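The following blocks contain the structures, represented as C-alpha cells.
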Structure I
Amino acid sequence: MNGYYVVELTPKERGDLEGVVSSGATRARKLKRAQVLLAADAGVPDRTIGTTVGVCAATIYRTKRRFVERGLERALHDDPRPGARRKLTAKDEALLVAVACSKPPTGRARWTLELLAGEVVRLTEHTELSRETVRRRLHEKALKPWQHKMWCIPAVDAEFVARMEDVLDLYTERPPRTRPVVCFDETPTQLIGETRAPCPPAPGRPGRCDYEYRRNGTANLVHRRRH
C-alpha cells in the first residue's frame, strides 16, 4: 500500500513556492509541483488538486513523497538523468581545463568557447567539438576563463613562510598510535515520522503501522573515521 505523505510548509518554504508560482520565468513542471505543494499544505484533497492544477494522481503522490522524504528542492527538481556517452574523456577534460587556464592566443584578450573547442580539436584526435560541449564541461568545473578577480594576500615575509611550513609539515606527519587522527563528516538527512504510534506485533498478529507520514525537520548525521 502506498503511504500518505503530509505536506506542512514552513513560512519560508511557502514564501519560496509563492514566488515560484508568481514568477513568469518558471518551467511548467516546476510550476505545477509548486502549485501541488501549496494546495496540499492548504489541505486541498488530491482529487481537487489534480483537477485544478492539471496533473495526475501519480504526480501528486511523487511530489508529496519527495518533499517529505527529501526536502523542497528535491520535490521541485528532477534528479540528474544519465545521458549519452560523454564525448570528452577525463584526459580530454583535463586538457581543456589546462588550455582554458593558459594565456589566450596572440591578438586575443581572452579564450572564447569557439577558440577552446578549436584548440582541443587541434591537440587531440577529435575531428570536431561543439561550443556547447565546451560550455558544459567548463560549467561542471566552475571555470570561467573570461572572468578575472583580484585579491590581496599578506606580505610574504619570514614569519608567513614559517607558519605555512608548520601547517604543511603537520599534514605530512604520520600520526602516532597513541594520538590517532579522527575525521568527522556531516550529511544532512530528512527526518520522517508516523502521525500515529505503530502497534507492536503480538502472537498471531504482525506489527501494524499507519500509512500516513509527517516531515520532522532535518538532522546532520556525523560519520567518524579514525586513522
Structure II
Amino acid sequence: MTLFQQVMGELSTGQRTPVFPEGLEPDDYGLVFVGGELSVHTVIEAYTKGHFPWTGSHPIPWFSPDPRMVLFPEKFRASHSLWKLARQRKFIVRFDTDFRGVMENCAIILRHGKRGTWITDNMIETYCELHELNIAHSVETCDLNGELCGGLYGLTFGCGFFGESMFASVPNTSKLALYALCKALAARQFDFIDCQQVTSHLMRLGAVPLRRREYLNFLRQTLRGKPLHKNWKSFVKPVK
C-alpha cells in the first residue's frame, strides 16, 4: 500500500481526522481555509478536496478559487512560433530529472507585479518529499549542454495533473515544457491539468475557466482513475 492509498483510506474510514472539513466555501478571493501544517499528509488531503496552499508561510492560506482554470491536454494550443521552436531541436525536454532545481528556479524567478516568492523553504522540502513518493513531478527544458533553462512542476492524483508553477530563463522554454507535458498526458488519457488561477496567458494556450462546482465534479471523477505514482523519466520523448 502506498502512502497516498493509506491517507485516502484513513480519511474515508475516519481513522484520520481531516484537516479540511467538508462543505468549505471560498471567499471572494478564493481563500477557503487558514491553518494546518504543510506536510505530505495535509497536501494529499488538500488537493484531493480541491484546495492548494498559496504559500508555506504560517498561518498557511489554502485556496479553492471560483472559477478554476483547467487545461485539457489534447486541447493545448501551440502557437506557430512554439511549434517551430519544438522542431528546431535547440532544447531537450525531460521529466523528473531535476525536481528540486525546477522548484528552486520557480522560487527565484522575477514575476510581473509580484514581490518575493510564495515558494518557501518548507514548501520546497515538502514537495521534494512528495516527489520521492512519485506524487510530485517536474518537466525540465534543457539546452544541448544539459543546462536547465525552463520547466514546470506539479502533482498527480488519479488521472489529473495539478500544476503548481513554471519558469523560463530562456524565452518560451516553460511553454515548451507544458507542450511536452500535454503530449505525454494526452497519450496516457489524463483528464485535465489544473492550472489554478484564470490568466489570459493560459487561455491563449487553450485553458478554460470552470465554475468551482463543475471543477469539483471533474476532480471526483478523476480520482477514481488509477494514479500514475511512478517515476516519469520514461516519458521523455521529442515533441512533435
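What follows draws every value from the coordinates through simple rules; no lab data is involved. This is a predicted model, so every value here is computed, not measured. Cβ atoms are built from the backbone, for glycine too; each structure is taken alone.
Observations, loosely collected:
- Among I, II, structure where helix-only ellipticity at 222 nm (-39500 (n - 2.57) for each DSSP H run of 4 or more, over all residues; to 500) as derived comes to -12500: I
- Identity of the structure behind 20 (criterion: relative contact order in percent (Cα under 8 Å, 6 or more apart), calculated), options I, II: I
- When mean count of other Cβ atoms within 10 Å over residues 97-104 is computed across structures I, II, the figure 14.1 traces back to I.
- Among I, II, which structure scores highest (criterion: distance in nm of label points 7 Å out along Cα→Cβ at positions 57 and 201): I
- Computing semi-axes √(5λ) of the Cα gyration tensor in Å across structures I, II gives 28, 19, 18 for structure II.
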